[in-house]
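Read the figures in this text as sums done on the coordinates, not as results from a lab. What you see is a predicted model; the values in this text were computed from it and never measured. Cβ atoms are built from the backbone, for glycine too; each structure is taken alone.
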Structure P
Amino acid sequence: MSSYCYRRYVSRMFQNFGKLQPKSKSERHDQEPGLSCNSHKLMLYNDIIAPSYLGGFHMLPLGLRALEKLTRLVDYEMQAVGGQKIAMTSLAKENVWQKSGRWELAGAELFTLMDRQKHKFCLGPTHEELITNLLSSLSAVSYKQLPIRLYQITRKFRDEMAPKYGLLRGREFEMKDMYTFDTNKETALETYYTLCDAYDRIFDRLGVHYVKASGATGIIGGDLSHEYHYLVDIGQDSILTCDRCCVKMNKELASEDGQLPNSCQLPATECELQERKGIEVGHTFYLGNKYSSIFEATYKNQAGENIEYCMGCYGLGMTRILQAAIEVLSTEHNIRWPRLLAPHQIYIIPKKDGTRGDEYLAQAEHLSDLFTQRPQLRGEVVIDDRMTFTIGRRQIDADRLGYPYIVILGVKAMESTPLYEVIDTAKGQTIFMSKEQLLTFADTIETI
């Protein structure tokens, strides 16, 4: 396929560059309304998401590209540890949730509906019931087939009383949920820590500082749980951390008298405990046989006996990770993405020139073709072909949208030995490169 087929032009993108940007906090009067969540504001005003209803948002092209990249990263790590991808129904029958006792326990947050035959259903916020019911319907699963590790990345629903902060607390969200089935507690815990290691790799590759904390099990159940948090002031969880004694825990786990857990080996006067707000972006649970016993989900052991599975479940808030990372990394006016998730990696700006504008644009197209001949950069290069705008105006737009690398074709790019201005937006660094240097640099850009 010819490389020009991979050309992307700003003028043809589904994006409203003319949208009026909101005032900054310093520009607003005390009583003047404004979004208190910076990432929500940035994603709305830069056409990453668009509101549909209170707590529901459309993912626009740039947002969906970033989400698809995160999906590929998660798919890779889940399948690297033996995960097999499935897709379960969003609708679950009432009797399945009644069987686990969670129909009433979930309360008003559970979206419920009734079909024309008067059968009640819920829109799944999670799928422990459905997956365990599925496994219980399978006959003669041998211990030799275990462990079974099934996961999905699908839309989930929760009737939030007060949705806020965009994708961070909405009524619809994308979630990765894995469910594992082992022979006994020992092997189930091996699976549990294998999945925790996989989560560590995912968050390490995203490059956003996170905290892995002991967590509460809540209505999911089980007796072992870890949470992954991005630490930001708008977070709704309180995380207690001490670098000296290595305590990292959700405040919910603290005992009523406020004492530290037994894992802290320092005297209270020496423990440097700090409380930080965090956004939960991942959660792991060791479930034991809580669900397998209810649904009589069993496998056959070496003696041919039916034995209940030992289970675990593992969630990642996909859309929440996307916005929470933007919340952590961005400035008040400019989006900053985890570099791996940026919708496009390179943004080319050819010089506005009344007489040679076509030459600059043709040079930008040629450079784009050279970039996209590299398989990892196909679809990753955008040409700003708004040739009536100055370089400075277009650079502001590129910086605001968080393109990792801006390549400017100015006067020096048309010289006999061309030089290209390359801006690393995350680092705020500018360097001039020859064509050979630029293409060598392009080979180092990691994509997924």
Structure Q
Amino acid sequence: MKYDLIIIGAGSGGFAAAIQANELGAKTLLINSGLPLGGTCVNVGCVPSKFLIHKAKINVLKNNSLNFAKVIEEELNLVNELRKEKYEEVLKNLKNVDFIEGKAKFVSENEIEINGQRFQAEKFIIANGSTANVPEIKNIENVGYLNHITALQNKNLPKSIVVIGAGPVGLEFAQIYSRFGSKVTILQKGNSIFPSGEKELTQRLKEILEREGIEIKLNVDVREVRKEGNEKVVKYLINGKEQEIKAEEILLAAGKTPNTQELDLEKAKVKINERKAIITNEFLQTTNDNIYAIGDVNDKPLRLETTAAKEGTIAVLNALENKKIKIDYNSVPYTIFTDPELAGIGFTEERQLKELNVCACRVLELKFVPKARIIKETEGLIKMLINPKTKEITGIHLLAPFASEIINQGIWLVKNKITIDEVINSMPVFPTISEAIKLCALSFYKNVAKISCCI
């Protein structure tokens, strides 16, 4: 059977692509395997993890009165509800889209095989996501571990847990477990948590998490694990010295690898890079002009639900209508949903100096934001970067309550090259945490510690 478009993967990116293809009237085949329909975000990513983060904060406010097993049950029910409402029911209304469950692999440049059947298409979109890494740690498979998928299904709260990795997944789960009562230790290979973040903010977040009782060890090389009774022992090197730590459970949060190995991409003349990600151009086109790659499986700089979905829509328009649309990844925000939240958009200081050879920045303590004083959440920071020649805002980074909401302002500030003078002349609602953006802009000219609330 021949289609106009075949989409391999039915997560955020693949599903967005299917919706767009349906609107264009293209005869489309959508293929899913692995995770249920909807992929990572709704099933084992954004939706369930943010639910648990919310519940963990409530548990602290209610003096540890929530039942962990019941919370996990609520989370699983929420996932089932949203998957049915936002994916299964929506799919039924995509009249131009056929759907198949099974693993696809290429047999030529324009043909795939799935469940013993072969299908051809004019265009293809690869959107089959990524898989959590399992680091090379001796005995890890025998001893056992949790990852971001199994942790969301595990109703047994461990008394203690070692989290290996301090990226978004590791940090969020560490705080979730800690706030439900587990003794948490993070082992991080690098010299900073979330290494791609701004150092002032990641260091402050580390200090906040440590004050909550989370132990964080940096520059760690985990070598081996073993079982001792009901506990798991992790052996690691730190500063050249061998140490051990015991815990009931281990959570692996050491990144992901694109799912490219079982697609037989060489038969389709699609190339991958050293990270096993599919090489794409600015229009999401692979080394085969008729095949596009989106989401976690490609080599683009941001791997978010938002970018995957947008890439899905754009890939369809580029593939079927030759629109030549591309994404400005520099104006896409991210957030790590710890408490306080860590969010950012645009350049970091290091990257701006490397790419533009010029940078000016200010870091503002959240204690100078009146709303932060009112709600007694003053531990955070905001950092703003500008081009000193034009005063245009090039980056904003927040460690603050509601940072995930506030950072969305940054889309328009960075994308439209708004200057700090324009921000200073704005009149945001008072009192709000988002007023921090105006105050940080003002700090390029004044000491905000010595000004009135009336600015």
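Overview of values
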{"read-out": "Parent structure of the calculated result 28.3, given that mean projected area of the Cα convex hull in nm² is the read-out and P, Q the choices", "value": "P"}
{"read-out": "Parent structure of the calculated result 0.80, given that FRET efficiency 1/(1 + (r/R0)^6) of positions 78 and 326 (r between Cβ atoms, R0 = 30 Å, to 0.05) is the read-out and P, Q the choices", "value": "P"}
{"read-out": "Among P, Q, structure where distance in nm of label points 7 Å out along Cα→Cβ at positions 94 and 406 as derived comes to 3.8", "value": "Q"}
{"read-out": "Mean count of other Cβ atoms within 10 Å over residues 150-157 - structure with the largest value, from P, Q", "value": "P"}
